[in-house]
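Asker: For reference, the structures are reproduced in the following blocks.
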Structure I
């Protein structure tokens, strides 16, 4: 099952222990977990939720609401919209960090070339982006 879902066996056991997935049946003689198609479907869904970065609590909410069907749809939509907004903020932050690295690379290229004026200009741009990064981290 770990190979099929991409989740480590320890994570599969953990998800079962915390009730994120239904208890898995056990072999009568070996006591080993015996997964069926329903378990595979459930774990594949949970693996997708983990892959998009949902927290355990949000995964629990999603799984619970999924069982409610139409009655859980509004909360599902709200949860996913909230997560999409979170991912957008993360992407913006990552883009700022990428731009900073690019500027610092350009700075050192200017230093290497002996272009002090260009290095100073780039350094000021990098400083402005660093301020934006710190500002976002403090909010």
Structure II
């Protein structure tokens, strides 16, 4: 037997999940980054660029970041009552993006500290962005 939840309650419920996820993951990322940077700073990389170390002029970086994060926020609002999966995916992307910006504001760069292969270093925020993007792609391809 399925429960029919009114659309407004469903939207509010998904919003609560998204906010809880955002706050929880942000706390975990902030604590992890602080502990790693404080105790293992020699093992961290200070990434001044965007993905793959690409450097953008400061003005272009901030304009691009604002546009992308605004679009992700729009997607969260648009999908919040329709899909918990997409709400979670976009929340992961937004959380990762905002935590990378917090790194930039605190440290002047994004602190990368996870190295799986010698040529790439990333952090937990990047991982959230990646997982969110994979969920969005899977969601879009699984509908067909």
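All of the numbers you see were taken from the coordinates with simple rules; none came from a lab. Fair warning: this is a prediction, and the values are worked out from it, not measured in the lab. Cβ atoms are built from the backbone, for glycine too; each structure is taken alone.
Asker: Match the computed value 13 of relative contact order in percent (Cα under 8 Å, 6 or more apart) to one of the structures I, II, and report its label.
Answerer: So the calculation was done on I.
Asker: Rank structures I, II by distance in nm of label points 7 Å out along Cα→Cβ at positions 29 and 117 and report only the one at the top, that is, the highest. Mind dumping the intermediate values first?
Answerer: Working: I: 8.5; II: 2.3.
The maximum falls on structure I.
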